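Visitor: In structure tokens below, several structures.
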Structure 1
Amino acid sequence: MKMYPLLFEPVYQHYLWGGHRIIDTFQREGKPGIYAESWEISDRPEGMSIISNGPLAGRSLSDVLHEANSALLGDVQSDHFPLLIKILDAKKTLSVQVHPNDETAKRHGGEAKTEMWYVLDAEPGACVYAGYKPGMDEERFRQAVAEGTLENELRMVPVKTGDAVFMPGGRVHAIGAGCLMLEVQQNSNTTYRIYDWGRVDAEGNARELHIDQAVQVTRWHDEAPVIVPAHKLECASDNENWLILECEYFRMDKLILSAPHPVQHSGASFHTLFCAQGAVQLSWDNGEVELQAGVSCLIPAVVNDYHLKPDQPQSIVLRTMVGDE
């Protein structure tokens, strides 16, 4: 199977907290309605990515991965694509939730989920909620849930465009209204909802909560930083390369491009690209494609060399991989 950079059809999720900025900001075709999430690169049955370019167009990411695992993933050992990459539009504040980490998922079930958010745009006063104020424990948590006062126990963290927010498994969290995010996470869809700000549906019914499951996986004492500072790396010519966030599951860099940028990598991991600003021409040994703002691309591990040419100064590409190349 001849591998090349892959584009995908977005898979939209129409949750009640979403808006229309994914469609409007990135000038996508779409009927009027709520677009809470766009699953950009997904190897999950409830939202499978379908290739939209080249000879493999119409095939699923899962099919291609099973047929050409090492060509796609490199040295990354997995039967599935290890990450799930999304765009989130929080027109309204999301529910307060928590996910298992590797350890608690093994003990109690579910899929482990550590994630990060890169803030693509934030309205004035936007924030995230991350972890509890000091002194939280299971007893105090259950009392706050029963009394409907859990929001008073949450740490509120202001965010702005360009921030990187780290959410390890076990950290209670919610995205506040007014945030447009790129999310990179472990390939998981296990979410334990613990508070929904008193919201009910048209029939007056509240959404299901998962209090007992949350107790099993929550990190009660979690005072680690939420906003991760970027670190500038060496980069040729007039371009900039910033390390945004690195953990054991993924690494994100930000390329700020004002000149052509050749990329060589070892093939140990795939690369994913998301054009966050401007547009870039992506070329490789026998092809090219333009990545407009809001477009995601998967570079298979066997495509060792590629070039990025910005169409304007300060075009921004967010690049994600597994491991450190």
Structure 2
Amino acid sequence: MTILHESTTFTPYVEFARDAWAGLRAATPLTLTEADLAELRGINEEVSLTEVAEIYLPLSRLLNLHVAAAQSLYQVMDTFLGQPAAKVPYVIGIAGSVAVGKSTTARILQALLSRWPDHPRVDLVTTDGFLCSNRDLETRGIMHRKGFPESYDVKRLVRFVADVKSGVSPVTGPVYSHLSYDIVPDQLQTVDRPDIMILEGLNILQTGREGDRTFLSDFIDFAIYVSAEEYDLEQWYVERFLRLRETSFQNPKSYFHHYGSLSIEEAVEVARGIWRDINGVNLRENILPTRGRADLIIDKGAQHIVDQVRLRKL
């Protein structure tokens, strides 16, 4: 096996060049078609089937092995205690910056994992649903801090994941609309003891505030961080903003409908201002510092193409 390099300084990760990581796919079949992938891509991400085969198939193989090992450990404990085997979902966390492609990564992994021969049931939950309502944020004067740790109902999120991990059934959580930019009233997402739950969000690897004893990351079995240079992230955010300006921002029901009439130059200026004042600050202060807590780091270069993968040593 060829790794990227052997560093003279200590690192908790084994670093794989793209070709070395792709070789770890082994005989894992590609079960997605171009039509499948078209439905999974983000709004400005041209993820190819080659990218899926070389990056995400080896990752799905690794995760499938981890899930199988975890299930075996539960069976060992149940045998020791003389109790019937309990079905406890395996929780995969996906963290990273705004615009890095977390959602696309989550959707691709959900599709690949659910197509393994044993056909596990894989649920996908985003932490957006646990943002505080716009009314609450406005009352507290932190609407401009949406996406920062203090804008989430952290206690409810931790309880939700703890219940899922404890085998409670069913577990319900709120639903978020990117069109209205708010929690959807009287609508819930239900998680009912899946084999795997993928949890995707900005701040899922944070250790919380001083005095907290239970963290969200305590309930994550395998954590993935999708990483990129801030220059690329800002550019991807601007590109996404421009695409939304032409699409969903044109909808009168969109919270950002007023941006739909901006010129390209005005839209670029607004997007860069949002990145400078909000997303970039959140990245540097809250998100990036958690990268070293991940079990696996996906490093992206230009055009969202993965350059290397870092896997934590056992």
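The numbers here are math on the coordinates, done by the rules we state, and not lab data. Given the structure is predicted, the values throughout are model-derived calculations rather than measurements. Cβ atoms are built from the backbone, for glycine too; each structure is taken alone.
Visitor: Identify the structure, out of 1, 2, from whose coordinates helix-only ellipticity at 222 nm (-39500 (n - 2.57) for each DSSP H run of 4 or more, over all residues; to 500) was calculated to give -3000.
Guide: 1
Visitor: If FRET efficiency 1/(1 + (r/R0)^6) of positions 111 and 287 (r between Cβ atoms, R0 = 25 Å, to 0.05) computes to 0.50, which of 1, 2 did it come from?
Guide: On the way: 1: 0.10; 2: 0.50.
Derived from 2, not from the others.
Visitor: Looking at relative contact order in percent (Cα under 8 Å, 6 or more apart), point out which structure of 1, 2 has the largest value.
Guide: 2
Visitor: Identify which of structures 1, 2 gives the largest calculated value of FRET efficiency 1/(1 + (r/R0)^6) of positions 119 and 159 (r between Cβ atoms, R0 = 30 Å, to 0.05).
Guide: Sorting by FRET efficiency 1/(1 + (r/R0)^6) of positions 119 and 159 (r between Cβ atoms, R0 = 30 Å, to 0.05) in descending order puts 1 first.
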